[in-house]
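These are the structures in question, set out in turn.
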Structure 1
Amino acid sequence: MTKDRRLSAAWVVWRCVIFSSFLILVSSFAAGAPLTRAIDIRMLPYERSLEKLPVDLTATIGFVESGGTAFVQDSTAGTHLHFKPARNDLRVGDHVRIQGTTTAGLYLPGVDVVHLQIIGHEAPPLAVHANYDDLATGRFHYQRVIVEGLGRTLTPLDENRSLLRLAIGSRVLEVRIDAPLETAPALIDARLRITALAAGGINDRRQLVFPYIRVTDWNDVEIAKAAPALAALPITSVVTLLQFGAADEPHHRARIRGTVLAAYPDGRVFLRDATPPPPPREAPKDALSKPPQSPSIAIRLTTPVNLTPGQRAEIVGFPIMAGFSASLADALVLATEPDESPAAAVVALKEFQDGSHDADLIHLTTPAVLNDFFRSADGFEFRLTSQGTPLRAFLVQSSPPELEIGTSVELTGICLVESSKDKGFRSEAERASLLLRSESDLRVIHSAPWWTTERLVIASSILAGIVLLAFIWIAAQRRQIGVLSSRIMQQATLNERQRIAREFHDTLEQELTGLSLRLDAATTRPLEDKARTLIETSRSLVSRIQSEARNLVADLRDTEQPPELITALREILTRMPSNAPALKLDLHAIPAIPGPVSHHLRMIAQESITNALKHAQATEITLHLSATADAIILRVTDNGQGFAPAAATTGQPGHFGCMGIRERARKIGAEVSWHSGVGKGSRVTIVLPLDQ
């Protein structure tokens, strides 16, 4: 029983131990084990570094940026630390224990420090040898490296820091030193071994734009081989620079002497070498003779110096390949003395383009035409054409040149080969341009023709404007002439109508009145019944003719304000003879129409009714007027004896009514038609489109 109890108690204890171990294991996996090596922090993906993973790292401080940032290394790699609040008690070589969390950093992950303990002090972290490619790829970023090269330039970076440019092979690396320039040793053209922190410029995409290294003080810059004295440098011919076997790598400074061809405010100097080149090593006997290579060189001074063309100058600088020919960079002027003004080499266009006069002062034998010029970054760029070949020239000045497009000029300036192409194992110049010394290097031969493109465009625009105004004026005159012609025609028509009305009134109507009086007098005398009936019939006919004549005179004179068509048609009913057949009016509203159109429609209706009265022997006449969506319809219908429309409406001797109806319809743009048959009555229809 006791044994069973002991076994039961032991089982309970084991169960508790197992459960506690499980809880510890689960919590360990949940929290994550802290990162204890710099390489583990360095290799974290960007997203993981944002998760604030725990860090417990023991390492040695290799560089202190400020109170808020430091760089450490252990045996695996290096990383960076960030403090809040800042700490100013750290030194290079401090052995420390860092506890904190991961941070993304600008380029690679680092540590946000929560607690830092200085364990002791020892030698700085071990530095590894690195070349330019190692630094450009970020392989040793934020680690101590040893870099060897040749000192090129040394300038102040700010008040207490200096900037050293170090030539590593064919590349130049920036060395930023936390020490003032005044305490620097002689570093230019010396072989240097520098122990520093690998760093670089980072963009917002977490990319290394360019590398540089950081140095704490001048003690980390070791002079492996002192620079040769400037006075001991031999005078070198320009054409021997960068030739095979001429110097070891990297190239030390070269000393040249020659005549200044041109000097610019940005430190560019072009020098014609005074040292003759050595003879060629070998030349085939059957080789064609070629012009000697140009003994001129382009130079970039570290600090611009006031040089004038014609001075004899002695300059020292680092040989580099710039463009098509060797050049000197980071150069210094050692001495100057006056000399004769240099003469420009007279060259043809082909020689200018083949690169044989690169960096030399030349004068082109063929003139060029200025096509365009515009402002560039440091002056003006000219686009010219010479014998069909496009050229470019550059002028370094702030004020625009006083030249017009189309001017023919002679060109003098510094020949610059801009690009080259490979042909087998040789490199040949592909395109060259001219760098002008001043505006006087563009000597005007012929001024630009007056008819330039711009002026031609302006003249064409003015001429087009004049032509347009002329067309507008002609259109206005035509419109005015049309209005005047219409008024003249209206006035002439009015005068003619009034003349005809007067003639009717003074002749026909007077004669009819006299005839009517005679017939009245004849009826007062004793007559036979047959004669009296004839006289009364004649008197009635004369009265009707008088009435028609008066109506015609009234129509001729009533032109200024003609009545509306419906009103005018109703007046026809009032003018019907007393013994005339019944006239039925079927009139409907129509759109407004001009007075002359209304007059012609009324006269057509009047003539149609008159024809029915004279010839149809009808007992009933209907006058219809209506309008559809696109036309006005006028119709005169009678129940008379009818007629043959094809023969009767085409004009018969002494009968002009239907012909007049056709003429009036044609004048107003209407269509007229007759429908009739013998014994079936007749119908006259006039259709006037509303768009007329």
Structure 2
Amino acid sequence: MEIRLFAERILFGTTLEDKLLPLDQYQDECPGPALALPEAPGRPPSLALDRYHQRQRVRFAELRQLHTEKERGLVLHFFANHELLALELLALALLRFPQAPEKFRRGLVQTLKDEQEHVRLYLERLAAVGVAFGQIPVSDFFWRAIAPSPSPLDFVARLSLTLEQANLDYARHYAAAYQQLGDGDTALILDRIYRDEIGHVKHGLLWFNRWRDPALSEWEAYQGVLQMPLTPSRAKGIGFNREGRQEAGLSAAFIDELEVYTRSKGRCPSVYWFDPSCESQVIRPGFTPSQPVRQLAEDLALLPLYLCAPDDVVLLPQRPSLPFLRRLGRAGFAIPELVEHPPGSPLTGELVRRKLRDLRPWGWSPQVERVAAPLREQLSLPQGWREEWRSLYSKAWSAAALRDFLRLYDEEWLANALVVGWACASMEEVGVQLARLVAEGWERVVVKGVFGAAGQSQVRLAPLQPRADQLAQVARLLEAQGEVVVEPWLEKVVDLSAQVEIDQGGRGRLLGWTRFFTDPRGQYCGSFVSQPLGGLDQEGRRFLCGEGRDQRRLWRFFETLAGFLAGRLAGSGYTGPLGVDALVFRQGGRLRLKPIVEINPRFTMGRVALGLARRVNASRTALWLILNHRQVESAGFAGIPAFAAHLEERFPVELKGEHLSRGVISTTDPARAQAFATLLLVGESLEECKAYFAGLPGKVGEWMKYC
């Protein structure tokens, strides 16, 4: 039989008998003219592709758990349709590319015959489990994505290197799953299909490499050929089968890139980016970040990875190294789509033409709004920055909120109104407040600029006899910021942070709370990611949990606080992340909670710690640290890469199920770091986490005393 006649019967036939037409001997002497692209292949009515859009869909993702016998049968239904689509697409390629090399066309015929056998095997198994082929609507996605291929090169990239490569994951995963369920017959079918798919990918790869641009790498050429709605994400299934890809002949570099590649398969992504200077931009219009701040932004640019969904987008100035991304992925962290973008530049390129869910910068500011403006204008996204939000960054606003909250919630374990700061706009007002605090018995006071974070813009003094240089500092703060807040210096015991999301309806949803720690200057050092009560004495634990050791006590309290703050924010129209720092302190020999120290209308390191907690075994203690190059070098290491490699090799991460249970892992790329690094330490106890740094000289060895 002529290949053309065989392909026409398969493509346009309307029965399964047509699709499964046997072919023992064939010739290719009359390939004929190239066929125009048909709208759809011929199908029996119950398998017509347009039914997918006319009837209620059953989504493959909804069946992955294989909970019931029916679900297990419907999964096979999906696979059978994929194999049917594959043989129809192969028939289409034979008709669309009659002038392709003879060996290529003969390879397509052999692949098509394999796909026919796969359909037969699935049909037999479907009948055995009582599922009729055509029982549910079948998807036309791969027909729409692959059929329009303009050339044989595009075709093998889309079918062999995408659809069939993904089946290297799916077939192996489900073969093991069905075997575990005691369905050895289905497992054998999937194992047979898996072996065939390796050969199909190998055949497509052979021709892809023969036809692709030799000036490009295998990965670059593959990315360049694919067109939406196909991306390399479609070449991956459940799990990542490196061995099968190696057997198919894919290069190690290609496999490495694919392993960490992510792009949304349909959900509109949100766009995240890290900008630690956003608060300074709000405070000082036209602010230019210093070199250390720019270095912090670059070194920690990956932090939004721990905030976003796997199919979201993270902007960053430089893509992390592949070895780092692979380590992170193998530790269970989902890698989102990473897009290189120069910091501070307006968004351009392909991103502005995509349909997006929303924009999620670290925090909004006029400068951040300018970066996002092309996206907002192109996609009619809501405005991101409002001038009235400037006051939300002010410590005066936080102090007023605390004062009102304590009036409403006068509970014994909370601080009283005496510890609430007072906003002052002149040195005379500062003097009045200092005198008040002296009268109330406070021996130490802190004067804070209304804007400033992490221990910055603060003057600590004795209110009875402040030094002249301290008063001069306060005067400079007043001149620069217009206001300062005067409050007692409290004997800190524990720093806490509540993480809240204000939704579009103005409701405040508590996401969780964390415990963090700072150095003596108030600079953030890190957070407890898991077991936040670790290392606290009995008094501290009893205070936070109550006499009944109620672990939910603090959660319920912060829920109340979240609702209160949402009400305070209602008039501003603010939506998005909100971090609330709180403090447990000792006064008169008793512990008290100051529920609002400052409010940050942005993402915070505490929010990152909550994101990291999703990957940590909840029964373990975990610490997340930020270190700088001076600390690392004081420990005798040549730089951050050497320091991180030392810890990760000495204390490799261990997984319990899908969660980290022990070890050290970098959470930003040490290979790219110039000045700052972040590390996640996981152990059975706080003592074990501290032991990872035991014996290290210099400032790093002292770091754990702040926990």
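A short reminder: the numbers here are calculations on the coordinates, not readings from a lab. From a predicted model like this one, the values you see are computed outputs, not experimental measurements. Cβ atoms are built from the backbone, for glycine too; each structure is taken alone.
Structures 1, 2 were shown, and P(r) over Cα pairs in 20 Å bins from 0, in percent at 15, 41, 29, 13, 3, 0 was computed from 2. If distance in nm of label points 7 Å out along Cα→Cβ at positions 203 and 243 computes to 4.3, which of 1, 2 did it come from? Structure 1 accounts for this read-out. Given a value of 7.5 for distance in nm of label points 7 Å out along Cα→Cβ at positions 371 and 603, point me to the structure among 1, 2 it was derived from. Clearly, the read-out refers to 1. I have 9 for relative contact order in percent (Cα under 8 Å, 6 or more apart), calculated from one of the structures 1, 2. Which structure is it? Traced to structure 2.
Determine which structure produced the value -9000 for helix-only ellipticity at 222 nm (-39500 (n - 2.57) for each DSSP H run of 4 or more, over all residues; to 500), calculated from the coordinates; the candidates are 1, 2. Derived from the structure labelled 1.
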